[in-house]
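Listed next: structures, encoded as structure tokens.
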Structure 1
Amino acid sequence: MRTRIRSSRRMAALVAAAVLGAGALAGCAGDSDEPSGGATAGEGGGGKGKTTLTVGVFGAFGLKEAGLYDQYTKLHPDIVIKQTSIERNENYYPQLLTHLGSGSGLADIQAVEVANIAEVTATQADKLVDLGRTEGVRKDSFLSWKWAQATNGAGKTIGLGTDVGPEGICYRKDLFKAAGLPTDRQKVGALWAGDWGKYLETGKKFKAAAPKGTAFVDSASGVMAAISGSEAKRYYDENGKVIYKTNPAVKQAWDSAAAFAGGGLTAKLQQFTPSWDQGFSNSAFATISCPAWMLGYIQDKAGESGKDKWDVAAAPRPGNWGGSFLTVPEAGRNKKAAAELAAWLTAPEQQAVLFEKRGSFPSAEAAYALPAVSQAKHPYFDNAPIGEIFSQAAKGVPVQVLGPKDGIIAQNLADVGMLQVDQKGTSPKDGWNKAVKAIDNALDQ
């Protein structure tokens with residue numbers, strides 16, 4: 001996953017407030033620019049006898065905006081929480097590594113994006129608290145694959161998941177109807193159930209009768225990312241070896257995406273660009289792979305005219321795009337208090353609140369039975385039962401092997417290789433070779 005995605009979608013969803021039951025699915029803006037620091041007692045605005053805990057995040061992470069800090073300090077009057085934020089993860093993460101290396105300048109709790117969790121778990125575990133041993137933390141509350149992402153070979157769990165990005169397929173009902181395809185979400189999901197190849201075949205049927213000027217999907221790169229996101233093994237093997245060049249799963253994702261491009265089924269757009277944003281409102285494409293957090297993005301970009309035209313169906317196979325973790329540095333002054341806060345923030349009840357108010361889908365499977373999740377519907381998407389749809393998707397995501405440079409590999413495959421295949425008509429072989437060369441240079445191979 002590209003590391004810029006999380007901050008991009010958070011900023012873009014700023015004005016996209018979509019009601020989830022009694023809450024709102026919204027995006028984010030920047031938080032405090034106050035410099036980060038360690039926990040203090042009786043100073044730093046904490047007041048006499050109070051402990052100040054700092055939380056370092058990227059973008060507007062949602063914990064503060066959902067009111068969780070305020071709720072915690074009401075329950076713990078002796079605690080003061082101060083959040084600091086760097087807008088983009090590509091700026092935040094290098095600083096985090098620097099601070100972990102020096103043991104200074106760290107917040108008491110530090111967020112880590114899923115694209116970086118493998119590297120942090122493999123190389124920084126000795127500098128982070130084992131949160132799996134924190135009182136109140138229950139491994140079986142979390143999705144097994146999410147827990148595994150932040151647990152090293154020795155069984156040390158250095159991060160607690162805040163959210164995940166289970167994927168569905170968002171589609172335009174009006175365009176499907178015009179092309180003679182079903183519009184009911186159950187029947188739509190049945191078109192491609194269990195097989196990305198059926199998704200391609202549906203695209204061919206759509207193209208045969210599609211309204212003029214519309215494509216089946218937004219981009220070939222988006223298709224490739226979705227297919228890759230449903231695989232257990234992608235760019236690395238269990239021993240940390242880079243295997244994307246020879247991995248059949250990656251080859252299949254590449255070939256399938258290239259078939260979408262070669263078949264004229266894409267709108268030839270690059271995700272998270274102005275032209276892609278405009279594509280939502282001008283009916284440029286009929287489907288897109290969409291994790292839970294993208295619903296607010298679509299609502300923002302498609303606008304009022306898109307209300308009830310969009311709907312959500314299950315993806316061909318469960319996959320994940322996005323998610324983050326909370327970690328507690330060993331260098332913190334109040335590690336126990338910080339670990340207790342991290343455990344509370346990621347407990348099922350709080351994750352349900354975060355979903356209800358911010359649209360971040362819970363990584364705690366135990367939250368799925370709570371009404372805020374299980375009964376959640378999205379009015380913009382024809383009251384789609386998004387709690388049910390994305391819960392089922394999240395439960396089916398395979399335990400993925402993550403590598404330290406997953407983000408670099410994925411970005412170059414998409415933006416250097418597949419983008420040229422899609423937009424310039426470059427042959428799949430030449431596009432692949434260009435991507436491999438860029439990846440080799442980036443990984444110093």
Structure 2
Amino acid sequence: MTSTAVKNEGPAAVAPAPTVGSHLHNYWRRVLGGDIGALPAVGMLVVLAAIFSIARPSFLTAGNFANLFTQGAAIILIAMGLVFVLLLGEIDLSAGYASGVCAAVLANVVTTFGYPWWLAVLAAVAAGVVIGTVLGFLVAKVGIPSFVVTLAGFLAFQGIALMLMKEGANISVRDDVLLAIANRNLPPAVGWLLAALGVAGYAAAQLLRHRQRSARGLLTDPIAVVFARVGTLALVLGIAVFILNLERSRNVLITSLKGMPIVVPIIAVLLIVWTFVLQRTTYGRHVYAVGGNREAARRAGINVDRIRISVFVICSGMAAVGGIVAASRANSVDPNTGGSSVLLYAVGAAVIGGTSLFGGKGRVLDAVFGGAVIAVIANGMGLMGYSSGVKYVVTGIVLLGAATIDALTRRRAAATGTR
């Protein structure tokens with residue numbers, strides 16, 4: 001009888017962290033497998049900016065750069081909420097006019113009834129929450145398809161807005177705080193401070209995540225990649241703040257116009273909050289799970305109906321915020337607030353940015369990238385003198401291209417087994 005000696009190997013070896021080369025190789029493999037994220041939107045931004053800059057040098061001025069933020073702000077905010085609905089494979093066709101109803105509530109509370117601005121904002125957001133709760137209940141509990149429910153809302157909210165504005169009256173917004181949201185700028189020093197805090201916070205979050213994963217023996221990104229991300233963000237924010245802090249007034253003797261628009265940090269804060277909710281909370285994981293496979297999520301113990309209702313609440317709540325910004329920019333609310341192409345642009349922003357129409361894939365950041373693309377198209381083509389008809393055609397082609405890329409990448413991901 002022979003005996004076999006068992007050698008003690010000690011604790012299991014931890015897999016070494018990947019190198020920068022292997023990280024880039026793995027990233028490229030994911031792209032080839034269909035996981036392209038916001039690459040198309042970023043590519044479109046670069047190409048469009050280059051074309052408009054060559055065709056109209058005024059596109060690159062500091063004043064026009066600031067205009068891009070205020071022009072696209074309301075669309076981006078509404079698109080942020082739509083991302084949550086699209087992640088479940090649902091749609092909200094009423095988000096545009098819901099923003100108009102909430103803006104009408106804001107204007108009535110602050111102008112018609114004379115209440116303070118903060119109470120008007122709360123009333124507008126509360127109206128959005130109520131709208132989202134009703135829509136979500138009809139979709140999740142009654143079982144009516146979201147297309148039908150929100151199409152009915154699209155029609156009904158136009159009537160509600162008309163009634164709130166006495167069949168078409170224009171209600172002015174005169175409160176200084178509300179008007180400042182889309183029409184005033186932060187002092188240059190505050191812009192630099194916010195940029196520094198943003199970079200420091202992002203760096204702390206990235207390094208903490210790297211340290212935690214390393215401590216648990218999990219694969220981590222190379223530290224050089226982490227520093228590259230932080231450096232890229234610092235460079236982008238630094239350039240943006242520098243341009244926004246340039247003097248944009250045509251007559252400095254009369255008035256000075258420089259600094260970051262107040263609406264920019266509002267968008268940034270909401271982007272950080274909703275990104276954290278989706279990527280770092282149990283609720284966010286449940287949203288992706290329900291969007292990926294509703295029945296599997298149900299069997300895993302997730303309250304699917306609650307998740308479905310909640311995304312409509314978030315969507316309509318963000319529509320209310322978008323309506324507030326739109327009212328601030330226009331200095332008033334009228335029956336067209338939230339109408340016309342607002343909904344189409346908001347849905348387009350989310351899809352162009354990389355959120356899938358089929359559910360299960362998307363980020364809040366997609367709304368920012370997509371909204372930037374739409375703002376650049378509208379702004380650049382306006383500077384070149386093209387009509388609204390041409391702008392709609394070009395935006396529609398871009399949206400169709402984004403949806404085509406989404407469909408092709410999903411097919412590629414299914415074929416390669418990455419989804």
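Laboratory data are not the source of any read-out in this text; all were calculated from the coordinates shown. Since the model is a prediction, treat every value here as computed from it, not as a measurement. Cβ atoms are built from the backbone, for glycine too; each structure is taken alone.
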- Item | Source structure (of 1, 2) for percent of Cα pairs over 23 Å apart, for residues 219-322 alone, computed value 33 | 1
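Here Cα Rg over 2.2 N^0.38 Å has been calculated and equals 1.08, so which of 1, 2 was it run on? Intermediate results must be reported in sequence, preceding the final value.
Working: 1: 0.96; 2: 1.08.
Source structure for this number: 2.
Which one of 1, 2 has Cα extents along the principal axes in Å, for residues 179-250 alone, as calculated from the coordinates, equal to 57, 22, 17?
On the way: 1: 48, 26, 14; 2: 57, 22, 17.
Source structure: 2.
If you rank structures 1, 2 by distance in nm of label points 7 Å out along Cα→Cβ at positions 91 and 235, which sits at the top with the largest value? Don't jump to the answer; show the numbers that get you there.
Details: 1: 2.3; 2: 4.0.
Biggest value here belongs to 2.
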- Using relative contact order in percent (Cα under 8 Å, 6 or more apart), single out the structure from 1, 2 with the greatest value. 2
- Message: Matching task: -11500 is the computed value of helix-only ellipticity at 222 nm (-39500 (n - 2.57) for each DSSP H run of 4 or more, over all residues; to 500). Pick the structure from 1, 2.
- Response: 1
- Message: Ranked on distance in nm of label points 7 Å out along Cα→Cβ at positions 363 and 387, which label among 1, 2 comes first with the largest value?
- Response: 2
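With distance in nm of label points 7 Å out along Cα→Cβ at positions 83 and 275 derived from the coordinates and found to be 0.8, which of 1, 2 does the value describe?
Working: 1: 3.6; 2: 0.8.
Only structure 2 yields this read-out.
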- Which of the displayed structures (1, 2) returns the greatest value of FRET efficiency 1/(1 + (r/R0)^6) of positions 347 and 411 (r between Cβ atoms, R0 = 30 Å, to 0.05) on calculation? 2
- Kindly point out which one of 1, 2 the value 3.3 was derived from, the read-out being distance in nm of label points 7 Å out along Cα→Cβ at positions 115 and 187. 2
